[in-house]
1. To which of 1, 2 does the computed value 1.4 (distance in nm of label points 7 Å out along Cα→Cβ at positions 277 and 309) belong?
2. Here Cα Rg over 2.2 N^0.38 Å has been calculated and equals 1.05, so which of 1, 2 was it run on?
3. If FRET efficiency 1/(1 + (r/R0)^6) of positions 149 and 301 (r between Cβ atoms, R0 = 30 Å, to 0.05) computes to 0.10, which of 1, 2 did it come from?
4. Can you rank 1, 2 by FRET efficiency 1/(1 + (r/R0)^6) of positions 117 and 261 (r between Cβ atoms, R0 = 41 Å, to 0.05) and just name the one with the largest value?
Structure 1
Amino acid sequence: MPNSPSEKALVPFVSVADMMRLVHHIGLEPLLRALTDAIEADFRRWQMFDKTPRIAAHSREGVIELMPTSDGTLYGFKYVNGHPKNMAEGLQTVTAFGLLAEVSTGYPLLLTEMTLLTALRTAATSAMAARHLAPKDARTMAMIGNGAQAEFQALAMKAVLGIDAVRLYDIDPAATAKVARNLAGRGLRVTSCRSAEAALEGAEILTTCTADKQFATILTDNMVGAGVHINAIGGDCPGKTELHRDILLRSDIFVEYPPQTRIEGEIQQLDEDHPVTELWQVIRGEAPGRRDDRQITLFDSVGFAIEDFSALRYVRDQVEGSDFYQEIDLIADPDDARDLFGMLQRAAL
């Protein structure tokens, strides 16, 4: 057929259905371990990447963001939103898609859903940080905020660190019941708690992941004892926090990319020159992580484009030569590269 797309015009596309099939094919916990390792491998070559704070369009309802980066060979970006009000309307709070391209030609190599993939990469990033910062042999985590991310966080900590118990709390008991139901039979002792204080009892890893776009105090200073690792992943835009400022002042703080985290993370509550450590430096052995049993470590995670790049690259490698994608006609490919108009005209014949 004269108007059929050529091979150059076709780009692999991983739909939500394809992504779900891929996850079940690999296995959720093996995939989380592999994705954790893929992200850590890119953190070890952190200095090779272009880095910029994400480009955000804020509104009263939420935020829409673009998250780009490149290692000089590949370019990747993610489109993602954050709209807390969506949940009340039966919509996802976060939706996303992403693209991986070849730097030398600018041609796309992969287009994929990233709503599921963002949940997976966020959980994998948390587990990667905890692998370097959490108390040795930690076995219990508290999960404060039991929304769409909670199960992924718990299972990543199990798969990567060997966590065997999770204590849940959410202001909505139905959310906690949902997580407890979804984690049943997955090798975790699940305890549903009636308060955040109760959820923290005996936990070495404290994860906060709430959705409200406001300065909130999910954890107060008196709730946090010595020796724990705090995984703060809910604060991800200006004006949105989860931890009392005094907790930050007692903690050694680790971040992804300071220019972004100082705007969006928990440390927006602190002076601009408050010391923080970039996580890639710990992973490369250039800065200390956990030093002693009484130290409070805080991963002030807002999500960074390199993590999405790692996830995109991982998916591209997994779907190559498989049936976990479709080909879509995305790129114009005229017979003569200068004759785009001629290609359009011939389509009418």
Structure 2
Amino acid sequence: MSKLFKSLLFLTAMATAAVFSAPAGAQTLEAVRERGFLICGASNPLAGFSQQDIDGRWSGFDVDLCRALAAAIFGNPDLIEFRSYRGEARFAPLETGAVDVFMRNGAWTMGRDIRYGARYVAPAFFDGQALLVPNAMGVVSAYELDDVSICVADSYGEIDALDEFFFLNQTGYRAVAYEEIADLATAYRSGLCQAISASGRQLQAIRRELPDPAQHRILPERISKEVLGPVVRDQDDQWFQIVRWTIFALIEAEEVGVTSLNIDSLSAARTPAVRRVLGVEGDYGAALELRPTFMADAIRAVGNYSELYDRHFGPQTGAAMLRGQNALWANGGLLYAPPIR
């Protein structure tokens, strides 16, 4: 009887803990509203994605996604605090509540998605290992490379990926290996290698720091696959859906032709897809406890996905990066949002 009583007591305690702990993760929207601003983060500063000026102001692709989310919640994109976590701090800040969402974290993998109490929301940027070469080399495709020396940081299997690529292409290369990504640009500028291999986003940041970025190009091929996007705490479905449909709204807006410049002139549009994005047909915000215009507010704040991409990776940056995989699915890319209906 004593053992039975203890077992029942234990099961009761476990059930009580489950009842009280389950909603704990489902309060992010309420916490953000009570605080009055969104705390948004990214892993490491990275040129084009998140960088800080001399006055401490943050800008970049990640930051604008945060501003879009703040606009969706508050109607004001400036109600954010942006935090960049240097090093390998990726999931603990989410679990402890130090941030509400990571707009860029480690690349999406099964292990990261099912462990650490975190959930990847939706693809916001497709990437992979690529190659940077000088224009003077006269190549426009990685398949043209042969007998080249390549600077590479072999931290996550990059050399293995190069070995496989050149083996399948029946060409050759020589790896000039370093421990840190930061060493690659120094070695490349000094002529210790003819090319650099790293993720496309890292190559873009390196290219921007070169004396004349326009004299170097990132070849279009990706020899590995990486998906990046927002990460939120697990067990908060409402917050997950809010972040997800804010991202999808920016993608859908590009597809249906809604921009930050024409959005106010489209209020009388008759196209159902446009009207739903604007929130003038159907109330898709109610189920999320948001305004009917939450998607329009996000678009008005930062533009659609194309505007966002061009702002941070377009020609005006001095180091334009082709859309490639990040083009809309209808234009040969991988970018896709489910219909809003």
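Nothing in this text is a laboratory measurement; each read-out follows from the coordinates by a stated rule. Just so you know, these numbers come straight off a predicted model, no measurement behind them. Cβ atoms are built from the backbone, for glycine too; each structure is taken alone.
1. Working: 1: 2.4; 2: 1.4.
The correct label is 2.
2. On the way: 1: 1.05; 2: 1.13.
Working through the options, I get structure 1.
3. Numbers: 1: 1.00; 2: 0.10.
The structure behind it is 2.
4. Working: 1: 1.00; 2: 0.50.
Largest calculated value belongs to 1.
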